[in-house]
Structure I
Amino acid sequence: MEVEIKKGSLLEVDAEVIVNPANSQGYMGGGVAGVIKRFGGEEIEREALSKAPVPVGEAVLTTAGKLKFKGVIHAPTMEEPAMRTTEEKVRRAVRAALKLADELCFRSIAFPGMGTGVGRVPKEVAAKAMVEEIKEFKARCLEKVVLVDVDEDMVKEWEKAVEELLST
């Protein structure tokens, strides 16, 4: 599986689906979720709320509203909005998003930093966990994972993790 790292907006990336580092309740208030809702429309949050609660370790697909994607995968990294999270919850969210995207036979998926905003997981910890989960995942349909963030430090941590874990 190809892994591409980009500095930029999740909403402008070339992928079939994007991942929202969600909360189990489905509310899309701040961080990446807030940006997805603001540009994609309220219908994304309405559909996420209708599928809630979604436990950490599971994921659901909703419409992408006005966004160009085929859908948004909501993968909770925390149970409640704006709650501190952990490396293990980041791992479970990444695994769940990859599994759902692959089951639905999407070819490409884009992730922002997972759990690094309101979840307060250190970027280097989240980057390593995300890349390890991507490396371990055995895909049927998925061909490409794009790691994209506006935060330069997040991008650098992914680059380090990919160099360390995928170049061997």
Structure II
Amino acid sequence: MALRGKWFGVELSGFEFLKSQVLDFFKVSSEQRRIGAKFVQLNAARLVGNTSKVFIAAHVPHPRRRSTLEQYFDKNPKIFEKNISFRFRSNEQFTSQSLINHIEIGMNGAAITGDQKLVYVSAFRASIKKAKRKIQTLETNKNIKFLCLQSLDQASPPVQKLLLDWIRNRTQNKPE
């Protein structure tokens, strides 16, 4: 099994701690806090004993071995029950994908590649100039295999049109 992503050390947990302290200082309620993807991946790493580092998966498709998760939850049913007990997302939860990743790395020797072969677009933050650069990268770099397009519905109308036109063009002109 090959996983795309990279390791982060204790600086991630330190950053998350400082962030929570700042939010506490400004009395931001837990309901108003954004649940960070890295934080819930850190929770998964801690479940399998990784307290000094965490593998953060790239925004690409992930391999999953169902049996890995089943075996873990068969041995730890209370962890499963607690994770699904929250009505909304919580900083006390973990992602099952990150749990699988850490188990596969630790027990089954999964290979890790930092080569993500990815273009990531935060459409809601992207300017038209930045969106055009991302499209240019997709068009010219033949090593790119994945596109992660976040929050297209929240993009400005010109960025939304540019990206949707590009997607339509790519999918309608595909040789069969």
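We did not get these values from a lab; they are worked out from the coordinates using the rules stated. Note that the structure is a prediction, hence the values are computed from the model and not measured. Cβ atoms are built from the backbone, for glycine too; each structure is taken alone.
Structure data summary
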{"read-out": "Read-out P(r) over Cα pairs in 10 Å bins from 0, in percent, computed value 8, 28, 30, 24, 9, 0, structure in I, II", "value": "II"}
{"read-out": "Which entry (I, II) yields the derived value 3.4 for distance in nm of label points 7 Å out along Cα→Cβ at positions 47 and 143", "value": "II"}
{"read-out": "Origin of the value -12500, where helix-only ellipticity at 222 nm (-39500 (n - 2.57) for each DSSP H run of 4 or more, over all residues; to 500) was derived from one of I, II", "value": "I"}
{"read-out": "Read-out relative contact order in percent (Cα under 8 Å, 6 or more apart), computed value 29, structure in I, II", "value": "I"}
{"read-out": "Structure with the greatest value (metric mean count of other Cβ atoms within 10 Å over residues 111-118, set I, II)", "value": "I"}
{"read-out": "Winner on Cα Rg over 2.2 N^0.38 Å, for residues 55-126 alone once structures I, II are ranked, highest first", "value": "II"}
{"read-out": "When mean count of other Cβ atoms within 10 Å over residues 87-94 is computed for each of I, II, the largest belongs to", "value": "I"}
{"read-out": "Structure (I, II) behind the derived value 2.1 of distance in nm of label points 7 Å out along Cα→Cβ at positions 39 and 71", "value": "I"}
